[in-house]
Structure P
Amino acid sequence: MNANPVSRTNASLILVGRLMLAEAVTFAIASILHFGVAESFIDAAIPEAIIAVVLGAAAIAVMRRGAGSLGLALAATLFALAGVIIGLSVIIGGPVSRPIDLAYHATILVALVGTVVLLLRSR
């Protein structure tokens, strides 16, 4: 028997925080790749780095269960979602085909929408 059972709300917050942290890591990796490791695309690298920091900070706040952390997490996730939508529009409207970037943006879009749903259900 567990001496310190985790409430359903706390378990949900831990899940959301870990999901946001994983999303932040993917943005950090994408930023590093765009800073010249795989290709040089600074116009994507800087926004991805900013999104990584914002999502990571919000994820830590959620996992620490700070006051207002759910609102912060929702704002950070919506910010990331807006960035992904802008990124998708650049990829789709751009002169160069970027199938890997398109696949990443489509995947992270779904993950972020899922995070928003989990956050709204946790409120």
Structure Q
Amino acid sequence: MWGTISEDLAKIKHIEFAKNLKGSGLARAMLLDLEAQFMNLGVKVAFPAFAKTETVDFFLKNGYEIMPINSLNTEQKMRLDINTEDFDQRVENEDSYKKLKEQPENDFRKILLKKQIKST
């Protein structure tokens, strides 16, 4: 896992596990640990950005929601190093994502997700 932290925002850029570890719960445990670290660092919102549907589905299962890339303001895009051209403009929410995912041979560009990091 790696990404960028800018004050109270974080962008998760990469997460990958060996195929033999999938389904073991290790990825979820690592994500929960990362979110705890974010909380300790004062991060209020985490933004994963991925094109692989398997990864998008993982984040959706773990409480993240899809958000339209154009809902970020210019300052947020700069702080998170986001170029809107890299993102799939067709995906605005989970419903539009699922509809597109059902279509055969549909290649996605990056999809932006978001989760509020709550202190316990």
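None of the figures in this text is laboratory data; all of them are computed from the coordinates on show. Source: prediction; values computed, not measured. Cβ atoms are built from the backbone, for glycine too; each structure is taken alone.
Hey, mean count of other Cβ atoms within 10 Å over residues 19-26 derived from one of P, Q reads 19.4; which structure? The value was obtained from structure P.
Of the structures labelled P, Q, one was used to calculate distance in nm of label points 7 Å out along Cα→Cβ at positions 11 and 75, giving 3.1. Name it.
On the way: P: 3.1; Q: 1.7.
Of the structures listed, the value fits P.
Could you figure out which one of P, Q the value 2, 12, 21, 22, 15, 11, 8, 5, 2, 1, 1, 0 for P(r) over Cα pairs in 5 Å bins from 0, in percent was computed from? Derived from the structure labelled P. When distance in nm of label points 7 Å out along Cα→Cβ at positions 67 and 83 is computed for each of P, Q, the one that comes out at 2.2 is Q. Here helix-only ellipticity at 222 nm (-39500 (n - 2.57) for each DSSP H run of 4 or more, over all residues; to 500) was derived from just one of the structures P, Q, and that gives -9500; the source is Q. In this comparison of P, Q, the computed figure 14.2 for mean count of other Cβ atoms within 10 Å over residues 27-34 is attributed to Q. Thinking of P, Q, which structure, once relative contact order in percent (Cα under 8 Å, 6 or more apart) is computed, gives back 33? Attributed to the structure labelled Q.
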